[in-house]
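Colleague: Next up, some structures in structure tokens.
Nothing in this text is a laboratory measurement; each read-out follows from the coordinates by a stated rule. Note that the structure is a prediction, hence the values are computed from the model and not measured. Cβ atoms are built from the backbone, for glycine too; each structure is taken alone.
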Structure P
């Protein structure tokens, strides 16, 4: 089983993430931010992985530290669960409709962290989560997972649908990229991926 558990404690947050890439999509999420919990639950379910996230953060300030730091710890857990990336598809791509919104995600577990984020929101908040934190979450995740990640929102009118389309598109692309290929080596002409 490809599983990992990672924790990180700072003066701002205390976060533990556990995941199992091959267990089917059960989630236990508690970040103190209802909308973020909803997005992470969707991520786990659509990626087909069991996901547990327990986060305590300085929400009296705002949601920034909690959301970003969950991205950090989730990225580290994904990296740990994949190890040297041998025997996986490595690349994933998904085009996802969410009602009137359409999101595209393409990713590569290359070991070269990068985020391209081409997504706009109309409002500053979605429930208790700042819309600006969607980008910060995915940046922290990509950097700490060693992932090249491209996210684009083609269109949409409702910020909830826009964000959910992004999280679900990412989840399906992730599911594709971590799929076992039946081949033992790393998918690289170099024979190794930076981790």
Structure Q
């Protein structure tokens, strides 16, 4: 069996990481978001939660439900979610727009409480997460687990770090490699 190519040339002639394939929404995510540094606490929290929902599924499945997740989870405002309980869990389990997995839903609420503690202690989630920039995902996963976070295994945390720009995982030759150091392209 031949190894999967690391790069694919898009219809626009740009070489991209092969994981984004040819799905337009995946290509847009790759080109506009993945690997671009994020410093907003709510967006960081959203992404680690969505990575948890991805466990056992395709990121494309989660990406296509992202707006429904945002509506269902109050925009991932972790301070608000920290006050949610059983009634909200039951409501979320009936929401057809999201992945209705009780353990993952409960995890978001648990992690919201842990995020509040972390932001209080560290000053922000941004400060905490970015202290792990360029480090091994197992270090961050271990610390989150030690602090009581759930659905933050090694693969989940590694995906989170790549997506949020904590590490540059774009393949050599990908037009987005080094995106953190370049200004964003302008739509024209």
Structure R
């Protein structure tokens, strides 16, 4: 097993684990909502502060899906030019798109880190429960930071495919990833 395939396998395990945690949080939010509605309907007594938790939990749920989405190449792409010009151009365009994605996530992580520092300095908290907000945003920031190496792994895959000799493989990395996912 090569270093890169080992890195890819670790990326797969980590991103799936993070997404599973996000799914569990989403399920917890759904159960909280159902319980809140039932308590309001039956006893006219809602769960105090539940609305405070929605924003923080939803930020975690959404951020926890990004690494797996990037790893599985689930982001929005426009491939008609690559399809017309062939697999090598398609891989070059995909590599360029991943480079831009890498830059965007790196900048987003940096800005979120600064924003979270500001929230911590200001001592922001939720309105009803008075929970500090900065720890939640720190976790969201860490999840966005995780996207950077995952995007880098994907970028390397596209670059390797784009630099591969024409007769060694005539398919793009995105079609081989789809085939690989179908075998799992």
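Colleague: Looking just at mean count of other Cβ atoms within 10 Å over residues 78-85, which of the labels P, Q, R belongs to the structure with the highest value?
Modeller: Structure P gives the largest value of mean count of other Cβ atoms within 10 Å over residues 78-85 among P, Q, R.
Colleague: Further question on the same structure: helix-only ellipticity at 222 nm (-39500 (n - 2.57) for each DSSP H run of 4 or more, over all residues; to 500) was computed and gave -28000; which structure, P, Q, R, did it come from?
Modeller: R
Colleague: Cα extents along the principal axes in Å was computed and gave 50, 41, 36; which structure, P, Q, R, did it come from? It would help to have the intermediate numbers written out before the result.
Modeller: On the way: P: 46, 38, 28; Q: 50, 41, 36; R: 70, 39, 34.
Structure of origin is Q.
Colleague: Out of P, Q, R, which structure matches 0.65 when FRET efficiency 1/(1 + (r/R0)^6) of positions 14 and 150 (r between Cβ atoms, R0 = 35 Å, to 0.05) is calculated? Before the final figure, lay out the partial values.
Modeller: Numbers: P: 0.65; Q: 0.40; R: 1.00.
Derived from the structure labelled P.
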